[in-house]
1. Work out mean count of other Cβ atoms within 10 Å over residues 74-81 for each of structures I, II, III, then name the structure with the largest result.
2. Assign the value 7, 24, 29, 23, 12, 5, 1, 0, calculated as P(r) over Cα pairs in 10 Å bins from 0, in percent, for residues 42-265 alone, to the correct structure from I, II, III.
Structure I
């Protein structure tokens, strides 16, 4: 979608803002540019709509060299959201949102319909807010309007220059949530500049960490947290945050003793065991403790009056399991995906080692929170 090839930027005073960067931004992703002041993040973003021009190198959008494009047309096809909103105070909210569509000669019915759609998208009633002026809205509401104004002409690319940094923490948190929700709906290519690593981790598909005009690490938030490229990234993310990631317990540490039975148990015996253990599912294993499957109380009840069958006849072999060597985060994802109360833990030989239950997860989380508080 957007490609930087060997791009550098040197100002007249000799300051090098960008040093030969190469960057590919994928269509439909939200890429966050982040780094300390003077690292080149804003310069990089502003080059996409030619508010800054490179000293050397080329930038392509959809395969076209933007230096050969008409600057006015380029900017009209790229949404832009800034920190201080930039709503025109003498215009109504509807007129502010419709500004670029009007410049692009949309007819009135079309751009007014677009205004209505966008206000509804950010949960502002068009009948209530369209004819108000910016000063009649709260700061958070104004910023919401600033975001959708950038979407008004349906651009494929939206640039966002620290758009939430001037807001109070509650409004900022709400707008971050709103942006993630909107992006799930609109799937635009968004380049977002921030200095806040928590904000970047929350909203980004990928994070580009910069320092002294160079890209230090470009990856998903998950991978950057788990595998910081160097000491600069580690210090920029913060040791406390990295420690939080690193202290997640292993599966072996969190699993508890499973409630098991043999395949030759009768159904009346199975019901008695479930009642005694206060569970609705039994894990069925053979003599070597190899997991064969599971039997639920509903399976047993359905076949209860068939006196000659045993658990091996009704067990379900399709059991979601986790290997003891996997990450706990993978186990949690399986519990959520399959909506189960207990996840069997096996080794490489399919031998049952234990189970992870929702209760055991809560115990560990409570213990960690207790340690953090004390």
Structure II
């Protein structure tokens, strides 16, 4: 079993397959977690991050329901990480924001999902530092966040304990069929073979060639976020607003994000983005206007032709499983992706979700 890519998808899939008893080898061009993972704040919020697609929200909600058990399993395997499910608090600054959030709350209530509207006068009981100029805010208790780098590295470490092997390869990667009905993976230094190959290379998926298939239609979208430092516990949960979000860590660091930039494979950060993110952070929590800037992070998110991941078995080269193009939802979709890939690898019953994610909808794959 070969997994190509060692971002959050590749590492967690490797862990899931190794735990299920597969012999796993992961091929990566650099160390784990150095792609989109670096600029992910780890927000788990399908009901405010749906990006306009009802199907995306449904799948995100399904994946969120799997998160507690997934984290429990990782911790039982000896890998701890930051994970909180204490909600998101989205602030409203205009009548239009209030109307939108009330409509959202009504729809979620119809689905049995708890929400609470908090007037500005009640911020002291929920988020005392939230901008008092806001009219109010919507609390969704089911939401939360996870430390993405720690999750990725924890999954890699747990996979290694289960005897998965990680190898760094350089240069072009070519995937092809072999005469013995196995799948070959050719790198600059070697040729590997396996019964199944999982394509989880994120933004770099388009640079990998697969015999008989179109280029994988995934492109990088740069995201920048900044890390600010404040007093531990001063912000309790993820805060959301019209121009950005805040993710507070237990140590007092706060991630503020993020940008969406179509600039190719440029992973540098810009002064303009930093200034914009600082302003967005201060709009949510005014005291962050004077907070120390401790880090700027950039990463390349893998975007496909639509807003759904490309996930499923190749129709051109059976044995190749695509698991890419998660864009801004890779972290949220992690447990569901692991489950779907595992079932494909072991030829289990086809999950209905795969119909919407089928790679053939975006090309000859």
Structure III
């Protein structure tokens, strides 16, 4: 069958539409979008066309979309910018214990700068309740940051409840939503969630690495991290990477109907769950109502790293957690309260529209083979 790639939450294969657009921008439409000649105008038009496509997926205005180098930069821009802008009104921040490192490490830095952060702990399913969010928000809260979909177990977080809590507590807080794993996969809009700031990324939706965007609600102002020539309305100055931005736009434009694709992924995920549970000694770590693109499970008595390498030798590619953790024990599964052996034996499958049930069959057969050959922990 060839290689089987079930690590799409780490990154995705660039789709044909995106790859062709990147090549065009590198070799034909290569002007600087700030230049006042024909090549510059052409590059600017291509960049604005990409902005329109990303905005359309978000159901947002084009002037609310600011291009960045990816999710990590978008998160840093949003969090540092919002904290600095709100510091005179309060120094309390709310987040969760299961955020991406590009959020958690910013929170640690903000604590060093004198902010206090309340970290909400998930339950054993990786889920957080609206009541927990409401209890954490205070009248002096200036920022709430919460991912929409957890990147390791797929749990869907109550971002709308955070917006409601901010309103109910009359807090001056801005709501930042890390939507990197949800963008293009879950039907939502920042306006309906009540988000002021939202991070998205290109390489999670079959676009190129090195491009992303930060949604900033019209009328919301955050302090910039960098200063320069005025690009992106001074929010993120510097010569734009038009090939990557245009590729991002092409990938956004090539997305299938989100609801139809969600249903297809739910069917694929359910099929895979059934096959895994039929093996024996498998425990599913993802909640039943998780985003179906992600499926996390543990194997009794087998280290994840050992199985990962066994599968890799068979050209089957999965993950032992977040790609950014580089093999460290999962902070997400730890926060969920799972025991060490279950954490150490956990693997994450993450699907895309290019995966099939046939691939699931090959994967589960190979996993079964590995479980019978690999020495137990």
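1. Across I, II, III, mean count of other Cβ atoms within 10 Å over residues 74-81 peaks for III.
2. Matching structure: II.
No value in this document is a laboratory result; all are computed from the given coordinates. Source: prediction; values computed, not measured. Cβ atoms are built from the backbone, for glycine too; each structure is taken alone.
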